[in-house]
Structure 1
Amino acid sequence: MAASIEILSGHRFRRPRFAEILSSAFADDPFYTFVFPDPERRAHLLPWLFDKLLSYANQYGLVLADSNYHGISVWLEPKHTRLLPLGVLRAGLFLFPFKVSHLELKRSIKLAQVSNQLHRQAVSTPHFYLEALGVEPLHQGKGLGRALVQAGISRADELQVPSYLETHNPANLGFYISLGFNIVGSEKPFPSAPQVWGLLRTPQRGENSSM
């Protein structure tokens, strides 16, 4: 049976729960293991960071989840795919430099700069940006992640705009390619850093929305 995917807002926007899901899903992601190599520190910081990113997305995007809250996809909507200073302030993301060490901040800035450059080069027109996709480990491999992405790209198809994402995990490439994304760029900032891939999906016509 296909998962029922919904847009969440208001009292149904369970930010701590969603931050927990993303933290568990990204615990071993190459981006975060590079920025926060110590597992205990990573486990401490990721819930805080995802809580702030979710707060931002609740203002400028879509947060989609299944009815049982086992997985979520976080999308920034067209015209809001670059972090806005006011949104950063409201969401509390401006506190990030004060939460991390100098080395952690330096690593995160370098990786973010490379990702932002790929993003700018890949698409300059209005588009949806998949900021994060997370499914609880116990519920992975059951099609939930696919349903969460399909719900977002169906929205993009309705508006006839592209969808874009980055991933630092090569294991994710086949999954996104199977959903119609194409690799449009790749970069490795320096030898010890993880590689990042940019993927773009052009809008399709005549597809039924998953929502």
Structure 2
Amino acid sequence: MKRLFWTLLAAGAVNLAATAQTTNSMSTNTTEIADLGGGCFWCMEAVFERLPGVISVTSGFAGGTTENPTYPEVCTETTGHAEVTEIVFDPAKISYAKLLDVFWQAHDPTTLNRQGADEGTSYRSIILYRDEKQKLVAEKSKLAAQADFRNPIVTEIVPLKKFYKAEDYHQQYYDNNSNAGYCQVVITPKLEKLEHKNVIQPTPQTK
């Protein structure tokens, strides 16, 4: 479904060139970084930027082999990349484990290569860890989360090699296009559900 909306968007886009960005494997002394993929990055970005303690959320690609991928290339399902969000957060205000708790609630980790009507390996559920500590926390979180799902969780837990920032028009997509069809049908109901459960705040908390 999302790719239909993207096709319409791309028809009027002035510039489809991707801005690729690799990130350092280590965080700073005051912030840490989580890299999570739970289907459409427009959805996940909107969720995580509504958490206190999250400083920034960037939509992009990771987990594949193609360097500097563009969104159209990722849509071909030949790059190996998944749509992911790079989440910079303050560990003094929100932990990596808490981010993962929200991650499990924000998508269905039991559907292989699919979230709703969005299908393909680029929509797979994936956690990309930056160090052994994150790996251990992710594995523990996955085991605990299984109790909340009838079917087996299929989320990949793999080391992050590189994160590539997606094109600018993907950034803060929901905030800038909340009236778009995909946002109204898919993202808004997700946010309302999580807000009702007091998982997220009603507005972005990012700086």
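Since every read-out is calculated from the coordinates, none of them should be taken as a lab result. The structure displayed is predicted, hence computed values, not measured ones. Cβ atoms are built from the backbone, for glycine too; each structure is taken alone.
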Item to complete: Work out the source of -13500 here, i.e. which of 1, 2 gives that when helix-only ellipticity at 222 nm (-39500 (n - 2.57) for each DSSP H run of 4 or more, over all residues; to 500) is computed.
Response: 1
Worksheet item: Given structures 1, 2, which gives the highest value for distance in nm of label points 7 Å out along Cα→Cβ at positions 30 and 46?
Response: 2
Fill in: If relative contact order in percent (Cα under 8 Å, 6 or more apart) is computed and equals 24, the structure in 1, 2
1
